[in-house]
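Quick heads-up: structures coming right below.
What follows is calculated from the coordinates using simple rules that are stated; it is not laboratory data. Remember, it's a predicted structure, so these values are computed and weren't measured experimentally.
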Structure 1
Amino acid sequence: MNLLGVTLDNFSKKEVLKKISTFLDSDGQYKIFTPNPEMLVDVQKDFYFREVLNEGDLNIADGFGLSLVSFGKISRFPGVDLMKEMLSMAEQKKRSVYFLGSGREEIIKNLKSKIKNQFPDLTIIGAHPGYEVDTLKVDGKVELRLDKEKNNELIADIAMQAPDILFVAFGHGKQEKWIHEYLRDLPSVKIAMGVGGSFDFLSENKKRAPKWMRYVGLEWLHRLMREPHRFKRIWKATAVFLGLVLFKRSS
């Protein structure tokens, strides 16, 4: 299904996991993205981001709003929950994982500890907090701006560790573009996934909303109460997103 210019896959959770299992058993490289309402708003002014998302091998809806405006036609599978399922699968299949991003050593350290406690037989082959990744608009295209030397060192480290799965947490837009541009330089990686704030939740640096709030689509309210500085982002993901959908449907 196409929503605001982005194609979203509509599979059940069982079907999604079956596809991922097939990816891991194949010789190819695959990109998994988890579009949410905020991302679909951003692609309206960032055609490169839209192109990158539409080249994902799996675009799994993350966000109650996507299911809501599609009248339930799009199944939601939150990125953090999908990541946990993939960690479990990697443990069972004896595949290795690499965590990239968050920007803080403390979060990466706690993430590795928490994940290892939950999945004791999982091979965490490497982890790196990443570095500052910025963007710059050039001739209408929002391109990545990064330290080439640091990026080359990072790619060399990941290539040397040779993980099967790479989880990237640079923040939406940046992580998807980075995967799109550099996955080909990491031949061992079968699956690369943009995971946004999942490292924060899985490391317990931040608390997720209670299950009942997630179920009824009020996770945004929980985050606003705990992080009021996110008001602009939450407004974009709720009111602006809904307004765009209604405008597109009426035009």
Structure 2
Amino acid sequence: MPTATEALERYLVTARIAGEVDTPRESNLGNARRFADGEPGYQLGLPPRQPWSYEKVVALMSDMVGIDPDLNRRTGRDTIDPACTVAALDRFRQRLALAAARRERVLVATGHPTGILEIHLAVVAALRAAGCRILTPAAGRAFEVVPAITEPLPRPQLLYVGGVAMSSDRYALWHSHAAEGMDLMLRELTADGGGVPDLVIGDHGFAGGAARAGLDVLCFADSNDPALFVGEAEGRVGVTVPLDDNVLPHLYGPLVGYLVAGWER
């Protein structure tokens, strides 16, 4: 009988959360190049502290994510090593268990109004049940965004669904890479005198902005988002879980079950 780890690895491949994923090779290499070139839109609010060459970024992504290290293969689908995903989930789970034991103040935010939103919602529910305080600063507040990549709104507002912060035009939730929303939330927390969170859980610019502020960050990232993996390599991000971040939301269910097992109440 397979262990829980082996069973999850097999499931991740079957669900295309890891293994051969839909993220194209062109996107992985193109984003690695743009990150290495210093394009702000690909830094997710977390500029690296040291120079990273294109070759070094791809090598890191091969080690931490499992993409093909062959720089000469520029097309087709790429891969995420399910063993890398599960190893990161194990470390993520350990930190969640500590947060639950301490009843920490936690801030959760996502740039994905579909896909891994499912994970964030489940984690918030489990942390709340364990006695953690889920923070919701700057609810309904608008913020300015520097246009980058696919930011659809120059002035989105923060909305919370189930305790998870997202960018919105008030009527719909938006996919976002921006860090400015996290900057706003942290400013409001500081101004209110409550202090910064003990832990931030997020992705995209929400995670990058929190890491830039020096906070304890757990995050998820796809194989075409090298910034957060570089952040972990530089010691600024606690855990970055490699996965396809936009499969059908219900497919993340077994991953969520693994993530909260042993500490949820």
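Each of 1, 2 could give P(r) over Cα pairs in 5 Å bins from 0, in percent, for residues 66-177 alone, but the derived value 2, 11, 15, 16, 16, 14, 14, 9, 3, 1, 0 comes from 2.
To test your reading of the models, identify which of 1, 2 gives -0.62, -0.72, -0.93 for log10 I(q)/I(0) by the Debye sum over Cα atoms at q = 0.13, 0.14, 0.16 Å⁻¹, for residues 10-129 alone when calculated. Checking each candidate, the match is 1.
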